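K.L.:
Read through the structures below before going on.
Where a number appears in this text, it was derived from the coordinates with a stated rule and is not lab data. Please read all numbers here as calculations on a predicted model, not as lab measurements. Cβ atoms are built from the backbone, for glycine too; each structure is taken alone.
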Structure P
């Protein structure tokens with residue numbers, strides 16, 4: 001896990017000193033992603049830099065950028081099958097390290113942009129091939145590792161985090177109003193556009209080739225979730241082989257030369273991952289597990305995570321946070337996320353990562369199981385109705401309805417969400433369960449993964465997601481609908497597998513989301529309510545928000561008549577984002593300024 005940055009000075013505008021200064025500043029902006037060293041490589045008009053978090057081969061042989069045969073790589077992620085790749089390549093190439101980085105570099109030399117079918121893992125990388133003056137950028141099949149880029153007349157630049165682009169000469173962050181409606185309805189943007197004008201993100205399964213000679217940029221795909229293969233597999237896929245794929249995935253995700261732990265919420269997904277981890281662990285000491293929550297049984301799942309931790313005999317840690325800590329760290333999480341915080345549990349996840357880094361460098365989680373195996377409670381209302389329109393699926397993972405959004409902002413086009421609509425057209429003839437799964441994997445899951453990557457990397461901690469092994473996802477997607485929802489239980493097949501490892505009462509308990517009492521906190525003038533008062537007073541974005549209307553909603557919310565916490569959260573998180581990235585306020589100062597205003 002690392003930080004990747006680089007850029008091309010297309011018109012050779014910068015002196016050597018200016019070029020180095022820009023590259024150094026870009027690197028410093030992501031240095032938190034890798035605390036084990038950094039490197040810079042410059043040749044002609046191209047510069048690439050790397051912040052290293054050492055997971056495999058902790059020696060200096062693993063330092064990046066890494067150059068072999070006039071090709072330079074800067075890579076973030078883990079290739080879990082790299083030992084097999086290395087073994088195949090050793091007859092033609094002499095390895096200097098035991099890193100997956102070097103295996104990936106030699107695989108590129110062997111196959112160029114045909115290398116992707118050989119890769120099992122998570123990755124975001126840049127390869128600069130000075131033999132033909134091209135740059136190859138790529139991200140893994142599910143977008144577990146983020147990579148952003150900008151392509152202007154003067155610069156082609158890329159980075160693990162958007163904040164690096166602030167140092168490109170004469171480039172200023174500006175709001176991308178064309179996509180703002182999607183941000184407010186879904187709290188995230190599904191296509192390659194971002195909330196920043198002229199800044200783009202790579203989509204899951206994409207690669208980009210950029211020619212240094214003519215400046216041409218081509219976007220291609222190296223993988224798609226197979227839609228039509230399900231007809232070939234239903235009778236072959238069952239509990240045993242799904243269980244086998246999951247066990248294999250967890251074993252692969254344990255690949256590490258540093259300590260590995262698990263994020264244990266007490267839910268069935270993370271509990272199952274923990275159980276398989278312990279069963280297959282070859283560690284000399286018991287693995288660490290981590291849970292986080294408020295000091296209130298209504299808002300933590302400690303009673304469940306303790307059962308699992310006690311059964312598995314992990315070295316378990318319970319982390320308690322407060323509303324005050326949440327409010328202080330919300331702007332810091334925003335800075336590291338590069339965008340408005342979509343889910344409130346991003347903040348406690350960040351706190352957990354800060355704590356866990358004291359004991360581990362790698363943390364496994366159960367992310368991805370709900371989207372692949374049909375775990376969301378919201379699926380039930382669709383699966384129990386005989387007729388569901390595509391617009392219902394389109395808005396199934398929305399946080400705010402468009403009609404409501406149109407009242408608090410002017411940025412709601414009459415016809416929008418084209419990328420999301422195009423996704424649904426690709427599965428027009430599939431079942432509702434498969435449509436929901438396809439749609440969530442391609443829209444809802446990606447920002448969850450980016451969130452997990454960035455709050456972990458804030459503390460140089462690598463998050464891994466065993467449920468997103470591509471073979472397991474393909475098999476899960478091909479399951480019959482009844483194997484996901486049997487009329488009573490969501491994620492039915494996964495729960496059947498979990499019974500092999502965990503108590504029945506825990507497996508079949510009611511699903512509880514990882515949430516916070518936002519509806520109460522927005523009524524607290526010393527908590528999130530303080531943010532409301534602050535932003536209603538200063539009104540930083542009058543061209544975006546109808547402050548009068550949002551204030552009226554907050555009054556109704558405080559009366560207890562209607563819970564408007566979702567709208568209020570959307571409002572507050574956008575305002576915080578704009579303070580940091582548009583007005584350039586220090587995120588660590590924001591909560592103190594809000595509290596000072598309250599006095």
Structure Q
């Protein structure tokens with residue numbers, strides 16, 4: 001939670017100018033990039049110059065609802081001194097009062113703050129970074145926009161505006177842009193740290209506040225290597241002018257990075273997929289929930305994408321987003337495919353009909369054709385077309401890699417996944433799915449290493465836990481597999497987690513435990529959808545092959561969204577020579593990847 005500043009006040013001290021409402025610290029006309037909590041620490045201190053501010057009061061202002069240790073406050077003070085050009089041994093602005101607190105020692109001038117209702121021109125002349133000079137390619141992360149104050153906070157806009165800018169900037173050929181899923185956790189992280197962790201040369205950092213029908217945005221483009229601000233701007237406009245703000249920021253970032261845009265790139269970064277601001281806001285909310293990559297997120301995403309479409313039926317991106325939510329619910333066995341996937345097919349087709357120049361439209365059609373209608377040639381065409389339209393669209397490379405892996409084209413799959421990872425090196429889902437691609441190729445050592453690398457970034461990442469369990473299972477480390485599936489089950493209660501757990505228990509020889517979980521799954525299937533594809537794997541692990549094959553036949557009838565990997569999935573290796581397994585393919589000529 002940010003410190004609420006005194007309204008309408010700017011503080012000046014030494015050669016610094018502090019604007020709390022805009023969350024900017026400027027020295028001799030140059031914006032100083034500092035972490036949000038460090039900024040808040042400065043605000044508290046300058047409000048009471050010359051007075052002792054004790055540690056307890058400082059900590060209660062900075063972290064009102066969180067317990068933190070004094071060491072955290074001490075680090076904030078140390079970082080603040082560095083930003084102001086001082087140190088503990090030579091305190092230029094901040095005096096430490098041992099065992100009590102801190103005192104701001106400089107004279108402070110208070111002046112009124114008047115914010116113009118206009119779009120600012122660049123404050124700092126753009127400068128080339130070494131990466132731009134040497135390679136002609138720049139990399140950037142657009143961080144979620146921070147709330148100016150806790151009052152009237154709009155979390156959808158904080159990430160949504162970043163997402164909109166990411167989409168626009170991704171159309172620039174000489175610009176590598178990190179994905180929304182990668183940047184979403186960096187809302188309260190110091191710019192330099194975020195830049196280094198995201199492995200980019202530049203960070204677009206900003207703040208946002210909405211009050212009624214007005215919106216206030218500040219933004220600055222920062223060089224990660226040296227902290228220079230290449231461009232900064234502030235906007236105080238009607239919410240209906242949000243498109244103009246997005247246009248301007250995109251253009252100014254491109255100019256600041258000295259990227260010469262082609263005519264097509266200029267058109268793409270300024271294109272408007274809807275002219276209705278409220279439809280756009282609903283779309284941003286849908287994307288916000290989609291990026292959570294969980295059932296609840298997909299369901300809420302559907303609500304907001306439908307809301308956007310109701311306002312503007314011609315909004316192609318909203319139709320594509322809707323299709324992807326439906327497809328994910330079907331892919332992960334959360335809703336019966338016959339109930340959810342025809343909606344995915346229809347929404348994807350509508351998106352493509354409305355705008356066939358959107359890579360998102362092609363990806364949505366490719367995914368539905370891949371996992372449900374089993375039209376392999378169509379799926380591959382649309383994946384390739386999405387990449388052709390935007391070669392830096394990490395999701396297109398990612399989903400195409402999964403398609404190739406399930407087709408048994410392991411080398412091509414790994415190549416596409418490597419490209420996805422290069423474009424988005426800290427994406428958890430891409431990291432986990434590199435493990436999955438390696439797993440399907442039976443490269444278990446590589447899959448294990450990739451799972452561990454992903455879990456180093458987030459120990460609670462569900463998909464990495466699941467694939468780690470699969471790797472242990474194939475290596476015969478059944479107790480470790482059971483432990484990983486159990487951990488995953490605590491993170492996500494989807495029925496297919498229980499199916500994987502029961503399979504590992506059966507393979508470990510703990511038949512009674514496997515049967516108990518199986519009984520629970522059978523009971524669950526009376527009122528929720530339980531994917532028969534993975535249920536068949538439990539019966540195969542128990543040696544009940546006839547029942548396993550019968551369940552796979554039912555999975556075909558259900559059009560399970562996992563059938564696309566049947567011919568290569570290691571969990572059915574024990575079943576491949578069983579009577580009746582080969583007849584599955586011959587009985588279903590529409591089955592994907594049979595050749």
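K.L.:
Figure out for me which of the structures P, Q the number 156 belongs to, where volume of the Cα convex hull per residue in Å³ was derived from the coordinates.
P.N.:
Traced to structure P.
K.L.:
Tell me which structure, out of P, Q, gives -11500 once helix-only ellipticity at 222 nm (-39500 (n - 2.57) for each DSSP H run of 4 or more, over all residues; to 500) is calculated.
P.N.:
Answer by label: P.
K.L.:
Using distance in nm of label points 7 Å out along Cα→Cβ at positions 143 and 487, single out the structure from P, Q with the greatest value.
P.N.:
Structure P comes out on top.
K.L.:
For structures P, Q, calculate relative contact order in percent (Cα under 8 Å, 6 or more apart) and state which one comes out highest.
P.N.:
P
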